[in-house]
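Each structure below is given as structure tokens.
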Structure P
Amino acid sequence: MDNLLNYHNFVAKVDSLCQKIVAEYYEQMACRKGCDGCCLHFSLFWVEAVSLAAALQELPERRVMQIRESARVASPEGPCPLIENGCCILYAARPIICRTHGLPILTREDDKPTVDFCPKNFRDIDSLPGYAVIDLDPMNTLFTAINACFVADFFQGKPPVRDRLTIAEALLLEL
């Protein structure tokens, strides 16, 4: 879908940043294939939801039906409906939060900066350099703008009823 180009470019930049951090700190990272404790049923911007739905349609029809059935019974408070045997079924199309989860993330609350990451990661490190920390504010600003452009195009100027969808709802979208 042409209207997903900005999102796919954004994903490539996020992936590049994440890959650099993981490459440099690989020995400090516990996050690996099969580590799915943080794979929850997150909500998504429309641009991510449609991208995920488009990726789902690339699978064989029988597999699509299986995944959609799992999505129908998924609990919004439960694990991600895309987790199967500890792995993401649509890993290449996973949302941004999944791509950055576990890595050092800089957030600000009341102008107080905080760096958060999976407690299983970086156990032998007292501090991290700035280039190894993902600053969430500018990333979210860009992501929000990309989503706004997508929504305006996708819904032809008419805003959707809701701003976000769950992963399960995204998997049930008919494009």
Structure Q
Amino acid sequence: MIKKRLGQLFFGLMGWKLDASIQPEMKHSLMIAAPHTTNWDFVYTMAAFWAMGMPFKYFIKDSYTKSIMGWFFHWTGAIGVDRSQRSNLVQHAIDLFREREELVILITPEGSRSWAEKWKLGFYHIATGAQVPLTLAYIDYEKKIAGVARLLYPRGNLHRDLDELQEFYRDFKGKFPENYNPKIH
């Protein structure tokens, strides 16, 4: 309840709107969020999830979760990943989905806050491997709105699914629009 009130308060103070149509299937899904052009995206995303009352997890370098502030990152939903070890993050995420009935893992497929030539496809392999839908989340700094729009069930046709995602995310504006490439593949 505290997180929900904090999220609502943050959105109110910042003058932003939360646009979320939560469906039951979203509680066991891979959520993709775009555009991702600043560290502020994390703050708005966290506040949005808290305001919606929807717990989520996200991957982060384990140095954050093992630091003196580790408790904070765990509290916000962080799953530490040891990047020095060669590991299969896609398989790890699939295993997490198989172990839990309800789990939302948030991923920013651009992979960086900088301009990216195309999206990284690990998110797609996780969703198809775990047989979970993709929840399409967005942030638009121009309109001061963040939201969760709908589900996309990967059909196994990568090109067609990416075309649909590209169409959906085309018009959203990041805090630094020059860092977002609306052509995702």
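Rule-based calculations on the coordinates, nothing more; no lab input. Nothing here was measured: the structure is a model prediction, and the numbers come from that model. Cβ atoms are built from the backbone, for glycine too; each structure is taken alone.
Taking FRET efficiency 1/(1 + (r/R0)^6) of positions 11 and 83 (r between Cβ atoms, R0 = 30 Å, to 0.05) as the criterion, the top structure among P, Q is P, with the largest value. Given a value of 4.5 for distance in nm of label points 7 Å out along Cα→Cβ at positions 75 and 131, point me to the structure among P, Q it was derived from. It was calculated from structure P. Once FRET efficiency 1/(1 + (r/R0)^6) of positions 59 and 123 (r between Cβ atoms, R0 = 25 Å, to 0.05) is evaluated on every structure in P, Q, the highest one turns out to be Q. Among candidates P, Q, the computation of helix-only ellipticity at 222 nm (-39500 (n - 2.57) for each DSSP H run of 4 or more, over all residues; to 500) that gave -13000 used structure P. Using log10 I(q)/I(0) by the Debye sum over Cα atoms at q = 0.11 Å⁻¹ as the calculated read-out, with -0.51 as its value, let me know the right label among P, Q. Going label by label, the one that fits is P. For which of P, Q does distance in nm of label points 7 Å out along Cα→Cβ at positions 43 and 99, calculated from the coordinates, equal 3.2? Checking each candidate, the match is Q. If you line up P, Q by FRET efficiency 1/(1 + (r/R0)^6) of positions 115 and 163 (r between Cβ atoms, R0 = 30 Å, to 0.05), the top spot, with the largest value, goes to Q. When FRET efficiency 1/(1 + (r/R0)^6) of positions 51 and 155 (r between Cβ atoms, R0 = 30 Å, to 0.05) is worked out for each of P, Q, structure P gives the greatest result. Structures compared: P, Q; top value of relative contact order in percent (Cα under 8 Å, 6 or more apart), i.e. the largest, recorded for P.
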